[in-house]
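Participant: Once you scroll down, you'll see the structures, which are given as structure tokens.
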Structure P
Amino acid sequence: MNRADWDTPKIGAHRLRPESLMMSYGYRPELSQGAIKSPIFQTSTFVFDSAEEGKAFFELAYGLRAKREGEELGLIYSRVNNPDMEILEDRLTLWDGAEAAAVFNSGMAAISTTLLTFLRPGDVILHSEPVYGGTDFLLKHVLAEFGVRAVGYPARGNVEALVKALDDAEVATQATMLFIETPSNPTNDLVDIAASAALIRRKARARVTPLVVVDNTFLGPLWQQPLHHGADLVVYSATKYIGGHSDLIAGVTLGNEAHLNAIKGMRTILGSATTPWISWLLLRSLETLKMRMTAQMKNARYVADYLADHPKVRRLHYLGHLDESDPTYEVYRRQCLAPGGMISFELIGGEAEAFRFLNALTLFHLAVSLGGTESLAEHPATMTHSDVDPAERMAMGITPNLVRLSVGVEHFEDLLADLEQALETV
């Protein structure tokens, strides 16, 4: 699954790190008039050198034959491939150590295309809960129309909850996929990827070995690499940290080449690939990804420490405050490299108190999404997760007094001042 050591560029014996390779990997300036940055290949179609070449390209694109040794898919049409998209996909593999990547026009396009590639009528998809509201709707309502049954289990119950779900003989014989969102949106619950992957591969008795798919949007790709812990595929809303400037919508799926070839085939037919312009913007964003995510992570520590001691905060959901008494503490130590920039907390009170707090913020913007340079605040129960069944929402911990923060790169003292004045209104 993981990229071979020999495939990582070196200077002598020194292997280059992803943050250095973000500036150049996958791009050759001599092929673009020496431009230090990739041009935007704003074209719908590409010219073939010959009819024979066009035939060969289409044979590969539609899987009509296997690649010959040393053969690569040529450029055909920007719904299939494009130079900006191909450079981006090469570069995205570095942080996660993946063989291949596919980029999409949204995070939901990445998730839906990936799931539709492998799920068939009669299959069961097991999934942790909560997940992002759009994913929840796809799992429970859209896939049901295609004869796919979604079976959820609580993320906070972790492997024990997955064991219980697999005790159902029908689920065990039909489960062909495990979908994990960790940390969960918006409660920051951790799921043990390695233990979950090992369990479903051992206990499931479906027609195929179940695929393990992990939504890594909250922590990745810097602070968690699911492919290293037994996942088959990792998905992102690249709108969030990867894009990082709240100016684009995109998604990514990464994994081994065989799985990604199948996903790209489905992407071609569904038309869910991203555009040259968005690919170029993401290439720009990757150059500062480590700096941005590191600054956001450091700021979030200050914010979490402040909220943890505030008398109007009932409970804090932040990975950096897990202690040894928490059952997921060891999972965090083994699976995560840092706590990231996402925080959720419960105010004393209910929806009215949460709204009063949100309406009083000035530096934090009241908006959904996350991972941008600016700090954002939202109310999951009535916004991002409003389409989740109300009883299920409460069971998942998405309560009326829960607020979710995405911490940006502002000066932390300014963020604390904004939180302080807003909490005074509650």
Structure Q
Amino acid sequence: MSIRSKLQFEGSQGAELAGLLESPDAEPIAYAMFAHCFTCTKDVVAASRISKSLVKQGFAVMRFDFTGLGGSDGDFANTNFSSNVQDLVRAADYLRARHKAPRLLIGHSLGGTAVLRAAHSIPESTAVVTIGSPAEADHVAKQFAVDLETIEREGEAEVMLAGRGFKIKKQFVDDIRENKDTNVAALRKALLVFHSPVDSVVSIQQAEKIFVAAKHPKSFVSLDDADHLLRKKSDAEYVAETIAGWASRYVPESSAKPDVKIQPGRVMVTELDRNFAQTVVSDDHYWLADEPASVGGSNFGPDPYEHLLASLGSCTAMTMRMYANRKEWPLEQVSVELEHSRQHGEDCLECDEAHKQIDVINRSVTIKGDLTEEQITRLMEIADKCPVHRTLHNKLVIKTEQVT
């Protein structure tokens, strides 16, 4: 059983966009976002069937109508490829604010080209899927090639697309020409490319361009005799099942807190993906740790040293706040920025031996408020007295034992 929720959010041109969020009745594996094909709507057969099948696999899927299409407000004639990309980013902002940012981005036809571009602005996304998508946005102009001369000469033209009339303006043509490069090579996300070798709308050579430009990890799946719109139910279901299996390597297995009981003051860390990703569980909280994609991780969460810096920084700010509140000093805000590095002995006064490397944490504290110089000096002294600071400076013994 799935849960369907209608939603509205403001698009890139200020219009109210109509969307739909379909979720499983349990905590979703991850949130996905689906971008429909050119001049289609969120309810086109392929989008609807693929979304429903992904929900059965445990994903929550958001799809929406681009500006001026379906149930969304706005004038389609004033939109272009760039505005579609921004609509996708706005949709991701909506999910991030009300649920969770999408880990999985899926686009059909020109929607896939837009997803490739939008992915650079959705940092939480870790996996991208294109279905029958062109490598360059201007490929869509082939659908109204006979009208291009009129558009160039008169500034606009009424064109027939999939049996319906749409007004295409010169600004749309100029925009797709200026936005040919989706920068696939710099994607830094896992990529899955679907394409049919008999696609008569977007040739399979376009899929080849995307695949060759992309860096690993990347995968290609042939859709054999499927048509461009995936009208056959079996084709759409096959795409969804393949996406779900493939994406399991690149998105967290679950965003729900694991059902384990942890005593207060303890933390349990467990592998998530047999790579670098880890689940971190305390008595009341759950979060993720990982390494960035640049070193082979999936960037699901902060890396171990970022956790260490966060521990010291948060403890520093809390201790300073507690002291100021107790003294009733007018401390408006305290922020702490930290950086970890390793330095050679010749660069560091604290080193006992020349050329010996030591770990150094640089801590920058910003204090705001109507405070005297004496109060500021005292607060900076208190920064060095936070419990985590003392722990790191004390002789620390770590005992490791194997348990079965």
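Participant: Given a value of 0.85 for FRET efficiency 1/(1 + (r/R0)^6) of positions 105 and 209 (r between Cβ atoms, R0 = 25 Å, to 0.05), calculated from one of P, Q, which structure does it belong to? Numbers along the way, then the final one.
Facilitator: On the way: P: 0.25; Q: 0.85.
Computing FRET efficiency 1/(1 + (r/R0)^6) of positions 105 and 209 (r between Cβ atoms, R0 = 25 Å, to 0.05) on every structure in P, Q gives 0.85 only for Q.
Participant: May I pose another question? Consider the structures P, Q: one of them gives 0.55 for FRET efficiency 1/(1 + (r/R0)^6) of positions 97 and 289 (r between Cβ atoms, R0 = 25 Å, to 0.05) as calculated from the coordinates. Say which.
Facilitator: The value was obtained from structure Q.
Participant: While we're here: Using relative contact order in percent (Cα under 8 Å, 6 or more apart) as the calculated read-out, with 11 as its value, let me know the right label among P, Q.
Facilitator: Numbers: P: 17; Q: 11.
So the calculation was done on Q.
Participant: For volume of the Cα convex hull per residue in Å³, for residues 33-152 alone, find whichever of P, Q sits highest and give me its label. Before the final figure, lay out each step's value.
Facilitator: Details: P: 180; Q: 109.
Top value of volume of the Cα convex hull per residue in Å³, for residues 33-152 alone, among P, Q, belongs to structure P.
Participant: Have a look at P, Q and say which one yields 22.9 for mean count of other Cβ atoms within 10 Å over residues 89-96, as calculated. Please report the intermediate quantities before stating the final value.
Facilitator: Details: P: 22.9; Q: 19.4.
The correct label is P.
Participant: Now, a different point. Comparing volume of the Cα convex hull per residue in Å³ across P, Q, which structure shows the greatest value?
Facilitator: Q
Every read-out reported here was derived from the displayed coordinates using simple, explicitly stated rules and does not represent laboratory data. It should be emphasised that the depicted structure is a prediction, and the values quoted were computed from it without experimental measurement. Cβ atoms are built from the backbone, for glycine too; each structure is taken alone.
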